[in-house]
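Engineer: Once you scroll down, you'll see the structures, which are given as structure tokens.
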Structure P
Amino acid sequence: MITNSSIKRLFWDVDRDSVDVEKHCFYIISRIIDYGNIDDIKWMKNTYTDEKIKEIICKKKGISKKSAYFWTAYYKIPVEEVRCLQESFPKELQLF
């Protein structure tokens, strides 16, 4: 359960008391990456390892491009490794 009351505001769409810090880390980190303020980010960095945060930045498709570019620069992650920054479809459609 998240005990930090300021972080709870980021989970408007779920039962906040049921969000588990370990079990729902993917969800929590994603929300903080996109919607968190500086205090939320400090909490995230104190709660999770940089490796876990980077893993989620690379795997999560729904992160905004603006946030993804910021965090790739912050952690020096190659853009090619960040799933949400990849093209969804090929630029040219190949027929047969």
Structure Q
Amino acid sequence: MRLDGLSKAAAAASTAAPKIAELRKAGEGIEAMFVRQLMSEMQKGTKLFGEGQAGSVYGDLFNEALAKQVAGRGAFGIADMMVKQAAPRIVAEAMKK
């Protein structure tokens, strides 16, 4: 009987794993958008990348690259918090099946 429960839990975990990975990727995307917006607002009063269209393009490229790096490392923890909050529900739904 106990092995049956373990096999059901293992099956639920394997069903839930792709959904949790998808959730983490979405969380990293949200974190990247947050960091990009934060950097953009911080640079508004500066001429870090020069003036004009070229400076704007370089600033946007810098913000995009930095945001991806920060989000990939989970520096703000937004993706981690999303997974922490939603993973139990995802696993519970997988256990019902």
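Engineer: Once FRET efficiency 1/(1 + (r/R0)^6) of positions 20 and 52 (r between Cβ atoms, R0 = 41 Å, to 0.05) is calculated for every structure in P, Q, which label goes with the largest value?
Structural biologist: Of structures P, Q, the maximum of FRET efficiency 1/(1 + (r/R0)^6) of positions 20 and 52 (r between Cβ atoms, R0 = 41 Å, to 0.05) occurs in P.
Engineer: Given a value of 12.9 for mean count of other Cβ atoms within 10 Å over residues 44-51, calculated from one of P, Q, which structure does it belong to?
Structural biologist: P
Engineer: Thinking of P, Q, which structure, once helix-only ellipticity at 222 nm (-39500 (n - 2.57) for each DSSP H run of 4 or more, over all residues; to 500) is computed, gives back -30500?
Structural biologist: Q
Engineer: When relative contact order in percent (Cα under 8 Å, 6 or more apart) is calculated for each of the structures P, Q, which structure yields the highest value?
Structural biologist: By relative contact order in percent (Cα under 8 Å, 6 or more apart), the leading structure of P, Q is Q.
Engineer: Given 20.0, 71 as the derived value for Rg and Dmax of the Cα atoms in Å, which of the supplied structures P, Q does it correspond to?
Structural biologist: Matching structure: Q.
Each reported figure results from applying straightforward, stated rules to the coordinates on display, with no laboratory input. Quantities reported herein were computed from a predicted structural model and do not represent experimental measurements. Cβ atoms are built from the backbone, for glycine too; each structure is taken alone.
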